[in-house]
Structure 1
Amino acid sequence: MSKPSGTSESSRNKSHLAGNASLILGATGVVFGDIGTSPIYALKETLHRSGAAVDDIYGVVSLFFWTLTLVVSVKYLSFVMRADNKGEGGILALLSLMPRKIRGPKTTKHNAALILILVGTALLFGDGVLTPAISVLSATEGLALLNQDLEKVAVPLTVIILAALFLVQSRGTHAIGTIFGPVMLWWFGLIAGLGIYRFLAEPSVIKALSPVYAIEYIGDNGFKTFAILASVILCVTGAEALYADMGHFGVNPIRWAWMFLVGPALVLCYLGQAALVSTNPEAAANPFFGLAPNQTVLVVLIVSATLATVIASQALITGVFSLSRQAVQLGLFPRLTIRHTSAAHEGQIYVPVVNWLVGLSSIALVIGFKSSSALASAYVLAIAGTMAITTFAFHIVARQVWEWSLAKVLPLTVTFMIVDLSFLIGTAGHVFDGGWVPIVLGGVVFAVMSVWRAGNRALNKKMRESTRTWQDIYQGLETGEIASVPGVAIFLASPAEMVPAAIISHVTVMHSLPDEVIIVTVKSDTQPISTTPVLCDHISDRLCRVTIYAGYMESINIPLVLEREVLGEREKVATYYLSERHFLASNTGSLGRRTEALFEILHRNSVAPTEFYGLPYDRVITIGTRIDL
């Protein structure tokens, strides 16, 4: 007897609701970790600059509320998150959506646009370094409220926590990730509850949510407002993470989590801190931990804050891993070792060199700056710069990809840019106080991307100018100048190569080629996971060119693809031939000695194709070539 259709429909609805609830819980744990821990330090740092008079408190909290509304609710959740590439978000997803004339620029204007987006990408790496440092340190500083002597423990304890966090990255985040949601759910409930507790003692602070107080505050303070905005921006740290992590959970679960849990919890927490400081100005020294009514709750709050900041740090670390892989696949970075830590989840990866660079840099910042207040000056510049560049990139996508009219897109981007530039102007004054840190970190990342792109462009040009053509190869095979030997040979070639350098070297030195030759080229695709099928182009009865497309969120295993799509079991006996290039770094090439020398260092230290593409070590032959770029 079949079940009534209503029962089946009810089961589907329950399953759908359960699935959405799971995604909302996951988004709460991963996506909102950074912005969810900003109440620990945001109001404290702002009140240090503005003062703790009642008018200052109302004006600052009003600025906080409307910054959260305009930046998070309107800019990111309502508009920027529409710019997804097959569900994936982030600044590199925006880049991949853009027209080819910007991704591969030939004019000064398009090149400037690309450079600006690469600067935004570089600043995101700086954000990934700074977030663990400031988040965990701001939590451990709460120990001083228990006992003043514990103040000296904050820095060494933070170093220990960060060291442990980066040491466990190689084990994968799946086990840790299962507790992210429940812990952050507890966190938002805790800060909302404590906020309500303090708010009820001084409910008149609800008036601060009126935009009138923000407008009057700006009018009264004039240019001083920019200096205060440099701290106000701390309330939206992690806003870029909402966009970058949307591929893991989808747009709607992130929006629902913000509207019904995260947003209200943050507003209540800030109102509670405002109520506390308005009745007790001395609490402005650390208003977040001042929310606790007694020592027992304070201990709970410190422990919870530490756990929450570790989770916020983990989310940013994972984001930097994903950003690194995207940069590699889009040709912006050298090949890096990428290890998958989960058989079930493609996105869970570990990038050793990035992990240790970010970890050591974060620990060095904690030791060097010694307090979250000192680190805040370094932090805000990275946030402001990235937000402004995201607005710029969104405008390009809206105009040139979606073909929105200027009348539709201009009011939005002008509004967003006014907010972003106001923050950027405010943070610019902190360059010498610590703002130089994200500039230096971003500069290093940008330099790597620039040298790598320039080197590859020069290399591709050189490959296109190859002295040997397929016609030469055919003629050599027909005349017997190139002998045939048994076997299946697989040559890896860059997209620009007419005849792979390894084939030219093999023919020149060995005067032979195997009976069957497969030339494999891996091309980057503008999609997160490429849907373009493997292409097989039979150049002759013995030569076949295979093109594999890799999305910017994918890692390609060439032997598996060839076995599945081209060779079948014959892949098990095939030999792989690679070209190991050495660059002369002379002044006669198009790059110049210095750039070519840097490219040589990056090229030499990038992960070998054998490891990067999963080639069998016992069936790989490497042939060296020397090139002057």
Structure 2
Amino acid sequence: MYRKLTKNEIAVLQAQACRCEDWSLIDVAESFNPEYVRNVNFSGEVKIGRFDDYVTFFGGVKKHTGLFNATIHNCRLGDNVYIGQVRNYVANYIVEEQAVIENVDMLAVEGVSSFGNGSLVSVLNEKGGREVPVYDRLSAHLAYILALYRHKSAVIEKITAMIQEYARSVSSELGVIGRFARLTNCRTLRNLRVGEYARLDGVYRLTNGSINSNREAPAYFGPGVIADTFISCSGAQISQGAEIFNSFVGQGCILGKQYSAEHSLFFANCQGLHGEACAIFAGPYTVTHHKSTLLIAGYFSFLNAGSGSNQSNHMYKLGPIHQGIVERGSKTTSDSYLLWPAKIGPFTLVMGRHYKHSDTSDIPFSYLIESGDDSVLVPGVNLRSVGTIRDAQKWPERDLRTDPDKLDFINFNLLSPFTISRMFKAVEILKTLKKISGDTSDFYSYQSAKIQPRALENGLKYYNMAIHKFLGNSLIKRLENLHFEDEKALRKRLQPDTATGTGEWLDIAGLIAPKSEVERLLNDVETGSLSTLESIAGRFSEMHQNYYSYEWTWAIDRIQTLYGISADQFTFADVVGIVETWKDSVVSLDNLLYADAKKEFALSSRIGFGVDGEENDRNLDFEQVRGDFEKNSFVREIVDHIRRKTALGNELIERITRR
């Protein structure tokens, strides 16, 4: 409840250098104490809460809550706020309880603002045509559809209308500084909405944006940051002179060290340091840490961009109209280059410079290497790389999202129907190339790239190992901890729980799902069955939650085709045969990983160790820094993985055969 100021309170305020043309416009809480309001100019309608607490600043300095040395216009101030040393003014704001605003030049809203909601981000094509309207709860998956499904014009129009309606619903003439938020040592803040527990310190300029934040996942904007027309999500950290324009920053993202981003989308756990982004769609875990790295006009996901990585999105003809797709898990090495348009398949390592518009999407887990003026493709070789496995293990561990309400549904599985189906395609492609060109060819040509004969043969071997490994994994998981009286019970268990899952699968910015489910979502949006943003998000959640059920439907279908066994005719002997093949594949791949890891401990890796010493000093120095090969945690995990998987397969065989 609020009341008017008493004559005595007005007198106290005036004695403390406070001024107001019309004190009747000031409402205060019942327990308001004027002692903690000093040297403040009031104008417009102002509501003030009580001041009966302290605020602790850096270094342990405590200050009583209140209003000191500020101009406040048309604001609603909650209980125990602290506003001090405002050089210009605070205007048109709701400042919620326990918020702190100190040493700020200006904090103001002018006119009606949507605080960045509904603004358009021109990703992939700088000339336009793939604009994504952003809002507070934009997910990577919804943005994927908005950016890349422009052929579904009715769907795009309806989703865009939903987002614009949301933007209207949050538009206001008053900004909000949330509970326990802290704005200190900042300069110009215009048309800004700040969530609970957010911390802004040393910011240079923020305009037309929303900083979403909460107690579980506070946001942080640090020194020197400039951001215009933006939305950042809970747990985001933007600091150290980063410059953000017309962009969306997702949960757990880190942008800093002078990073520059324009018309770009960053989703969960992306990191951008030093470099530059322009018109990119950065799906979850897109990471770049180097000053010389430019990401432009591309879609990326789970990307690790090396120093000097670059792309070109035009050929100086009709302007920057070309785009590129780099699918999940890929890496670019130092000084790598891609000429758009191009499409890079999942988990591909790009080395060198490539000018021939390669499409390697159906040859996953490969190396794309520069050789002279050619692009050389090495199929499947990344399946034996310890770096690939290490990445898959570290992504879940590096999830910085602490908000229990996660916007992006991320599937971390290295092997899935999405990647394995690509391997099936790759096997067909490689066999066809070999059949058409013959065994004596010096190289095979595929999508503007060359494949060496030995690389083709190895690729077939690696892909088949991975296929058998995945299908065996699915079968063993399906039969885990179960005992069967007869083969009829076995066959019943092998039946899928749902018809959903057969056919093609998609990776829609971190969410792996059957294409049929994505198409069902699009159809339901178009017909109006899904008419709210919340219902669309719910459908994405449903796909994610049902992944393993859908996966088994796909796996059992492929098992029947690959092994030539109908699910209603499966025998115990068939299971044993598949598990034996699975064991061979798992052990073979792990042995390849073991051999790859051993290269990191070879003599050539010890160059530069034991400086100024003899060979023994070099070896001792190497061991002190890098450790012993057999004791390395990753190496031990490989060895243990072989043991565990062998035991798991043997246990199932024993359980199946012991009746």
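Only the coordinates and a few stated rules stand behind these numbers; no lab work does. The model shown is predicted, which means the values in this text are computed figures rather than measured ones. Cβ atoms are built from the backbone, for glycine too; each structure is taken alone.
Descriptive notes on the structure:
- Origin of the derived value -10500 (helix-only ellipticity at 222 nm (-39500 (n - 2.57) for each DSSP H run of 4 or more, over all residues; to 500); candidates 1, 2): 2
- Origin of the value 51, 26, 23, where semi-axes √(5λ) of the Cα gyration tensor in Å was derived from one of 1, 2: 1
- Which of 1, 2 yields 0.45 [FRET efficiency 1/(1 + (r/R0)^6) of positions 39 and 351 (r between Cβ atoms, R0 = 30 Å, to 0.05), calculated]: 1
- Given 7 for relative contact order in percent (Cα under 8 Å, 6 or more apart), calculated: source structure among 1, 2: 2
- Comparison of 1, 2 - label where mean count of other Cβ atoms within 10 Å over residues 23-30 is highest: 1
- Of the structures 1, 2, the one that -0.56, -0.70, -0.88 was derived from, the read-out being log10 I(q)/I(0) by the Debye sum over Cα atoms at q = 0.12, 0.14, 0.17 Å⁻¹, for residues 79-206 alone: 2
- Identity of the structure behind 3.2 (criterion: distance in nm of label points 7 Å out along Cα→Cβ at positions 271 and 295, calculated), options 1, 2: 1
- Looking across 1, 2, the calculation of semi-axes √(5λ) of the Cα gyration tensor in Å, for residues 239-382 alone that yields 34, 21, 14 traces back to 1.
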